[in-house]
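Multiple structures follow.
Readers should treat all values here as calculations from the given coordinates under stated rules, not as data from a laboratory. These numbers were taken from a predicted model, which means no experiment stands behind them. Cβ atoms are built from the backbone, for glycine too; each structure is taken alone.
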Structure 1
Amino acid sequence: MGCTVNELMVRMDSGELTEWMAFFELEPFGPWAANINTGIVSSLIYGANRPKTAPTMTAYDLALGEFDRPSKEQSFDDMKGTLMLLADSCKDKESV
């Protein structure tokens with residue numbers, strides 16, 4: 001974020017930090033997301049040009065760095081919890 005932790009604590013309250021955390025859960029950003037996006041594009045190019053006998057490769061196979069592969073799809077309860085967290089943080093802003 002271009003500042004130290006102490007500077008960040010002065011500039012951002014806990015509500016804003018909670019909103020950023022909820023947003024990151026919905027739409028990851030930063031170097032991790034950029035590497036996964038690179039892997040997605042690479043796997044599309046590879047898949048379109050590979051010989052039929054070559055193995056398929058996923059975005060995680062071709063992304064830069066080490067990644068935890070998704071273990072399962074997000075459940076309804078997980079999605080609901082994330083949305084409720086985001087809604088609660090917006091509700092707090094309305095009362096200010």
Structure 2
Amino acid sequence: MSKLHMWLYSLVTRLATPGSVPSEEEKKFVRDGKASISVRLSVTNAAVLEKLKAAGLEITSEKGMNVSGRVQIEKLAGLAEIWEVKLILPVI
């Protein structure tokens with residue numbers, strides 16, 4: 001979970017807590033149950049991109065070691081478990 005920006009960490013924590021409500025920050029990057037995110041990678045290749053897609057990331061752009069896209073909020077924590085992922089940031 002150390003790979004998640006604090007807003008994303010708060011979101012994952014909220015999902016694990018029944019009855020909690022979205023924060024004001026969450027409303028800035030979550031739409032229709034999907035979070036807009038930027039993923040920083042240690043390496044970029046077809047295999048890593050396939051891992052991200054398999055974990056639920058809908059890739060919208062790639063630039064160098066950064067990949068942007070949208071993911072169902074319930075699948076956000078799974079992205080952080082991918083070894084090549086260094087950091088996940090919200091996109092406002």
Assign the value 31, calculated as percent of Cα pairs over 19 Å apart, to the correct structure from 1, 2. 2
If you rank structures 1, 2 by relative contact order in percent (Cα under 8 Å, 6 or more apart), which sits at the top with the largest value? 2
From 1, 2, which structure was helix-only ellipticity at 222 nm (-39500 (n - 2.57) for each DSSP H run of 4 or more, over all residues; to 500) = -20000 calculated on? 1
If mean count of other Cβ atoms within 10 Å over residues 18-25 is calculated from each of 1, 2, which structure is the one that comes out at 9.6? 2
